[in-house]
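Listed next: structures, encoded as structure tokens.
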Structure I
Amino acid sequence: MTYCVGLSLREGLVLLADTRTNAGLDNIATFSKLYTAAVPGDRVLGLLSAGNLAVTQSVWNRLQEGVLLDGTVHTLLSVPSMFRAAQLVGAAIRATWTADGPAMQAQGVAFDVSMILGGQIAGGPPRLYLVYAAGNFIEATPDTPFLQIGEHKYGKPILDRALTWETPLTDAIKLALVSMDSTLRSNVTVGMPLDLMVIRADALHIALLRRITDEDAYFRTLREGWSAALREAYRALPPPDWPMS
């Protein structure tokens, strides 16, 4: 299983993914689910993936080699806009289905893939998309400034309560990590290390690309502080005054 989250903010984008993959309880491995494509000064893009590892890796390889879009072969380094980049990811997913989907169906293997694409291309604003297995997609908005794929239910409440379009990037990083920590604590199929990417609006380069391990001092401080704060918050709430016999 996987948990990936993308945040779309006035100041830029935050992308975060775990790295655990498993094909049964005794076959667990670490694979990065964050892919990057950048030309400083022209474009910066990050792609998060969830689903069948063979499918997601095939999609990424197709995107690197080139995918046919409206009669022209493009990569993420050649498309003219983020909207076209999202279309290209969708086209790569459909091409992978055409090549491998029928054989997977014959073997009873689900064609399971979803991706979050975030970034900025010169001449346009930063944008964040969730691309589905059919190749269609939705976009984050100021009203709904985050997108999730994989095991998302544990990490959603903190984002619903605290994240807004105006949240500063530094606070958004904290919220993304708290969201991930909530998932790590509740689902053993999501695991360390984590991959974090930060993109500042209009900078057109990667502001931060970091692999976060169990030994990361800041992440340990954050997860311990969040747990302590939750315990103190519930203790500070008044007890129920309902009569009990």
Structure II
Amino acid sequence: MLPIAQFKALTFDCYGTLIDWERGILDELRPWAARHGLVLTDDALLERFGQTEAECEAAAPTALYPAILAEVMKRLAVDWGVTFDSAEATEFGQSVRRWPAFPDSPDALTTLQRYYKLVILSNVDHASFAFSEARLGIKFDLVCTAQDIGSYKPNVRNFQFAVDRVNETFGIDRSGVLHVAQSLFHDIVPARSIGLSTVWVNRRKVVGGWGATPPPSTLGEAARADLEVASLQELATLRTSIA
């Protein structure tokens, strides 16, 4: 068992881990697809979104996340042969503010903040994240975004940036940082590559598949987190059980 009590800071992916981004994405893409006469399963929508989003982030690493989402919708329209509507794309770009929190996130974060500094490391911009932070009901101790870094995960620069900021802000070095995330592709593989300990919050454990995150770029040990939990509440319960 990973000795989670030895860590001093938790760095969190937000979307997919704390915020139910798949529900948020589907709440936007289902009506969009219906308006354009597309008959697609939820898995088809999520999987194409995940692939396209990763491509857009790699192609435009300094673009703010609303622009990334708008470009994703543009490419989806092209891929599926429907008329592109710039107003729809702009609205989709602003949709992060409507994405809901997982039901267990607020209470679990409140519990975990009793033991750790809580840090966000997210592929988002500060304006969008402000709405998510309000939904999560706590004030994070530090927020690191793609807007700050100029690149998107899975770029290892993002993880090194967060580690450096945690050290500068709290005096906690890499050995005291535990990264908590749902995406093997965006988070677990690159975090492990720079020596971070990791927790995989396997939000899709019951349904399976990769959903809105691409499959990891590598499998085996590189994609194996130090600890797997099915929810954030499970992690919080593990920590409170330690004397």
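Each value in this text was obtained by applying a stated rule to the coordinates, not by laboratory testing. Just so you know, these numbers come straight off a predicted model, no measurement behind them. Cβ atoms are built from the backbone, for glycine too; each structure is taken alone.
Observations, loosely collected:
- Set I, II, criterion mean count of other Cβ atoms within 10 Å over residues 79-86: the highest-scoring structure is I.
- Kirkwood radius over Cα pairs in Å - structure with the largest value, from I, II: I
- When distance in nm of label points 7 Å out along Cα→Cβ at positions 15 and 47 is calculated for each of structures I, II, structure II gives the greatest result.
- Structure (I, II) behind the derived value -11500 of helix-only ellipticity at 222 nm (-39500 (n - 2.57) for each DSSP H run of 4 or more, over all residues; to 500): I
- Test item: percent of Cα pairs over 21 Å apart, for residues 31-110 alone calculated as 29, pick one of I, II: I
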